[in-house]
Each structure stands twice: as C-alpha cells, then as structure tokens.
Structure I
Amino acid sequence: MKVAIFANDGKQSQNVKQRLEKRFTERHFVLDDKEPDVVISIGGDGTLLSAFHHYENRLDKIRFVGVHTGHLGFYTDWRDEEVDDLVISLESDNGQSVSYPLLEVCVKYADCPKRVHYLALNESTLKRISSTMTTDVYLGGELFERFRGDGLCVSTPTGSTAYNKSLGGAVVHPNLEVLQIAEISSINNRVFRTLSSPMIVAPNDWITFRPMRGSDFVLTVDSDSYHNRDIVEIQYKISKKRIHFAKYRHMHFWQRVQEAFIGTENED
C-alpha cells in the first residue's frame, strides 16, 4: 500500500506525522506523496479540505483517512493517540470505502472564453464587497428569483453541516445527492422579495447565478477565494466525482452529526 501523510504545521500534528512515518517504515508501507492509495490527513477539517484539494485530480484512485489533533473534526475519525491502531487497520485493509457527493462549480468570466471549473467538498459562496449583491437565480434553467443581499451559499449534503448550518440551512444526509441554497442576509421588503428560506434542490435541477455585472464579487470554493474578476454566470451541480474515505471505523452520518454538535454526555 502507498500512503501519503498530509499534516498541518501545528506542533502536535507534526509529531503525529513523525510517529506515523516511523510506524509505516517499520511495517514496510510505501510513503508516496505523488500517487498514494491512501491519504492520511492530520489536523482538523481544514487540513482535510486542503488535502482534498491537493489530490482532487486523483479522487478516483485514493481514499482518505482523517486524524484529528484538536477538537473533534467532522471528517476525522481517529484521535492522535490511536496511531498504532490506525496502522494495524491499514495492514488489514480490504479496500472498503464510504463516499460522499461533491459540488461542481462552473464559472463563466467576462475576460475568459472558456468556463473555469472548480470542485467543492463543503460549499461555494458568492458575495459582493462594496455594496448589495444583486443576482438572478435560476433553477433547472428557469428564472426563480432576483436575489438582493450580502450573498448566497450553495452546499453539498456533507457541507450542509458547515457554513450552511450557521446560515439556518438544513442538515442533509449525504445519501441524498442534492444541493442546498442558503441566503446570506437577504433584503426583503415591499419592493424586494426573495423566498427567504433555504432550498433543497434536486440534482437534475442545476443552479445558476447570473449576477449584475461588476468585478467586486468574491467567489469562494471551500476555503479558497477568488477576487476581482467580472463574473457573467456560475452553474452549480452535483459532480460525477466523489470523495472516498477508508471504512475502517467511519462513523455513520447521524452519529457524526450528533458527536460534532450535541455530544455524547447527557445533561440533567
């Protein structure tokens, strides 16, 4: 098995990385950062997102394992003190995995003849810096509303627990390969109206944003942001690609949600 270790710069994460490298060398694993079979992310959800984007061109060939070195991460199943157990699990690997849907973001810029494609694990947002954002929203090619406000967020099912949740969006099980739109501070009065509610959109009804022209928009794709380009149109749809996690002890989705947001201890 070829293994890559992707760790953040924190002291604890680097210590875990060194311990893992030693264990893998002792057990005759192959350390390969370029073409790994398994990528072990050490840190938190932010580190896992970085690892995902680093290897997004090889998603059909690799599986991820998350080790958290701080607070419990949504995508991380192993604690930093469980390094030996993780190595033993990898030794008995049988190739099983659990996969989650991803978001494809297709952007048409005014200064580029070809559309630019991005891939998101959690979400993509569109915001405007200097003033209210005005954007026509299309569902399945049909105009749905003209949005005015701070911005819009489109999330995947697993991303529904991230920024989308803080915007009042629903938590969606990843078996439902749907998209979700959540508004960011919409303007609603007698003149301007939006649905003013999160929307769950079927995968065959792709989402299109056509913002009023300007170069002061900020497009985010997970933790990456893109500034100062005139956006003509953005299309969102469920990607044909998926992210795969090794299924050694992968939590069920609702157990993961429960541990991340509620905890396991009952309070009187």
Structure II
Amino acid sequence: MEPVTVTRGSGPLVLAVPHAGIWVPKPLHARLNPCAESLSDTDWHVDRLYSRLVPDATMVRANFHRYLIDANRDPEGHSLYPGQNTTGLCPVTDFDGNRLYREGEEPDEAEQAERRERYHSAYHGALQSEIERVRAEHGIALVYDCHSIRSEIPYLFEGRLPDFNIGTNEGRTCARELQAAMEEVCRSARGYSTVVNGRFKGGWTTRHYGRPDEGVHAVQMELTQSAYLQSEAPPFAYDEAKAERLRPVLKSVLDTLLAHLRGLQPG
C-alpha cells in the first residue's frame, strides 16, 4: 500500500485529506484492542464528499489510518491544544479516551520515529511538493484541510459541535477576506450551524503551511459526520441524500474562496 495518493489538478487549490485512510499494517492490527478495530476515529468518506467539486483541484490523501500515525499532528509531538484532551502523533487512546493497544503493545520511541519517517514524512513531502508546484504556477496557493468528526465526543469537547467548524488559527493562516467569505457562505446555508475558531482552530497542517505573507493561505474545515453519514456509528455508511444536500454548500465554499483568492494574486 502506497502511503499517499496524489490526484493532481491545474488550479491553485490543494485539498489535504490526512484522516480518510483506513489501511493498518497487519502486525499493528494484531496489537490493537478489540474496541479499536472499528477505526471509529476515521474521517469517513471525506475524500468522496469533496470529489470533483472543483475539477482542477489537487487532492493529497493519506491512505494509512491515524492510529498508525496522525498526519495532522506536529511531528515533534507538541500538543495543538495544550491543557485539553486530544490525541497524539502516534495515538495510544481513541477520541473517547479508550486505550488502543493491548497490554505492553504500545509503540516505543524507535517505532514512532520509524512511522514518522515512513508515513508522516511521506504525506507531508507530497503535500509540500504540490503546494510549491501550484504556487509556482499561479503565484499563490490555497490549502483546504478536509476533516470530519462525530458531532458528540464528551472526552474532547462539551455538547454538540456545529456542522461547519472553520479553523484558521485565529486568523493567522489565511487572509482575513478568505475567512470572512468562507464564514458567510456557511452561515447562509439553511439547516446548518457554523463556528469559526471554536474547539477546532486548525491542526498542524493548517498552522504549518498557512503563510499568507508568502502566498500560501490555509484553512481547515471540520464537518460533523451527522451532516452526511447515515449514522455516526459502525458501519459509518455514506448517506447519498444528505451528501447531495451538503455537497453544493461545500462547492460554494470552495468556489467563493477561489474567487477571493484571485484578488490576492500578486501583480
């Protein structure tokens, strides 16, 4: 299994998909607790949800599961949300705080370093390459980090998440007009709720690549899975009717971001 799949487009949009992969090496699978075998913390079908919304977009997709290594975490292991419950680079608990590994089977430092080199570096090497390519071609790049999560996870946050969770690290990772335009589209979508820089402010991808002064703008969209899945429980089936209602909103978000991006291009 190749760690990363790149679908290359000709436009300035790069869709980053770090958590839709479900591949786990067989030796690792044997070390996981039974409760981890459902891979419940996957961003289920997110790549399908965004597929072909923008014909000339590039998509960089991690094929490995986040239980192997989380492609949206700081490779040095620093927490993105100090003081709050979260999961690490090579997670040992799931989103509910349950341990992932059987007794004595957690990865040691050497194994974590090997995973970081083989998988995390492969994903970000591919992503960095595509960002540099589109910026060279267009003078500017938009990194849109695609995510989804169960709408209620008490271990990570109180209550129920809004449907659209926009993250820009408090406005640092993109131009202000991009954040405002994205928020406007989401808030005008009937039947959905929106928050900006709430519980999710943008992960390592958004924070690492978002350099507006260098022509790279980055945003994260964390969707609630109730907006497009039949159920937020196994088998996490894709709901065609829900998705067909949601996809036009996501297309409008992307089209609006790209329209505003053109106004930010140099020269």
Structure III
Amino acid sequence: MLAPFLIMLREGLEAALIVGIIASYLKQTGRAGWLPAVWIGILLALALTLFVGAAVQTLASGYPQKTQELFEAIIGFVAVIVLTSMVFWMRKVARSVKSGLHQDIDAAFSGQGNTALALIGMVFFAVAREGLESLFFLLAIFQQSEGLAVPVGALLGLLVAALLGYGIYVGGVRLDLRRFFRWTGVFILFVAAGILAGSLRALHEAGLWNSLQTVVFDASHVLPLDSILGSVLSGVLGYQETPTVGEVIVYVAFLALTLPWFLKAPAVSPSVPARSIG
C-alpha cells in the first residue's frame, strides 16, 4: 500500500500544483470567469486516463499465460522509463514551472486563437501527463501484486494529494516542496528498481530470458513473501525471497546509475511558495 500511496500522492500533488497555479493566476488577473475551462481540461484528462487504462487491460486479457507474462514485462519496462523520467523532469523544470505557466496563460489571452481551447489544452496536457504516468505504474504494480492494498493505497494517495493541493491553494497548508519532491524521488527510484527486476522475472516466465537464473539466496524461511513484512517489502521495493543473479544485477545497477545522478545536483525548489500556489 505504501508504494502506490506515495507515488499517487506525488503525482496527484504535481497535477494539483499545476492546476492551482493556473487557477490562481486566472483569479488574480481578473479572469476567474474562465475557470470552467480548467475543470473541462481536468475531466477530459481523467477520461483519457481511464480510457487508456481500460484499453490496455482489455488487450492484456484473454491471451495465453506466456503472452500475458510478456505483456507484464513490457508494462513494467514502460513504467520504469516513465517513473525515472518523471523524477528527473520534475527536478529540472520545477524552478521555472510557475513563470512558464503564467507566460502561457498571458499568451493564450493575447493571441488570436481560441482562449478557452488554449486553457483547456494547458490543463488537459498537464493532468493527462500525470495521469498516464500513474497509469503505467499502477498497471505494473497490479500485475506484480495481489489484493486490495494497491488500489486502496492509490486512492488514499490521490485523496491526500487533492486535500493538500487545495490547502496550498487557499493558503492554509505549508509544505516544504523541495524536500517532498527530493525524497519521494529517491523512493520512486527504489520502486522503479523493483519493477525492473520483476519485469526481468516476467521475461523469464514468458520464455524469452533464460540467462543468469542462479538463485542468489533463499530467504523463504526467514522472510517469506506471504508474511506481513515480506508482503510490504515486495510491494514497496520489489523484494523477492529467491532472487536470481539477473534480478539482483539489474536492481543494483539501476540504483547505482540513477541515485547518484539524481542526488548529485542540488534539488531545486518549485517556484510555488510553500504557503500558496498563487
């Protein structure tokens, strides 16, 4: 539950911050009458995310077991790419996201095009990006986990993100966004490493990867997957009680490459004040 909760919290808060910046700037500049366009953009983005999710799930069902394992591996690899690019993208653009959105809004009102469509498009693409990123992560976790913990954790994360986003927007919540995005970024990289190792395992089960299958250790008697702690570690960090050499290599190599790179540059603080989005 922890992994989907934190990732959906981060994704939801990113979307809430962007939407809040747009809504706050419209209100401050006397353009509050255009706020319905913001809601239309949000609803269209949510509809797209749900449609893509349903389409992917439909395509995955009804195939032979090995084909489903291959599909699981592909979804996992896509999720790793999306999660990794997400944390590095946010680190890169966080400082300029507010000023950039303000410029885009001003351009939408000063241009000759349809202002409503421009605003809807801004919100749509911002929320759709976060929604599709979350979708591939959740699909990968759903395929590697069982039970209600994943959907419950994801829904709780979205709920808390919405509450925090609104609290920041109205000025009643203070949040250190620099530290939040930095440490959730580190956590997401560990989650991505676990998904990557699980995807390699799925490739083996699909019959496409048969190298480096020697079991490194067997912790089934000490920390079995069906125990509470084993289940938590599996859902959060991709823990396996009998990892193979290949899974350990990709797990360690991924973290060895991404963590120093992510932590090397000082984390930048979003230009959004912790007290208010406006």
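Derivation of every value follows stated rules applied to the coordinates shown; laboratory data play no part. Since the structure is predicted, the reported quantities are computational estimates derived from the model, not experimental observations. Cβ atoms are built from the backbone, for glycine too; each structure is taken alone.
Tabulated values for the structure
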{"read-out": "Among I, II, III, which structure scores highest (criterion: volume of the Cα convex hull per residue in Å³, for residues 14-149 alone)", "value": "I"}
{"read-out": "Answer label among I, II, III for the case where helix-only ellipticity at 222 nm (-39500 (n - 2.57) for each DSSP H run of 4 or more, over all residues; to 500), calculated from the coordinates, equals -5000", "value": "I"}
{"read-out": "Which entry (I, II, III) yields the derived value 24.8 for mean count of other Cβ atoms within 10 Å over residues 190-197", "value": "III"}
{"read-out": "For Cα extents along the principal axes in Å computed as 67, 56, 34, the structure of I, II, III it came from", "value": "I"}
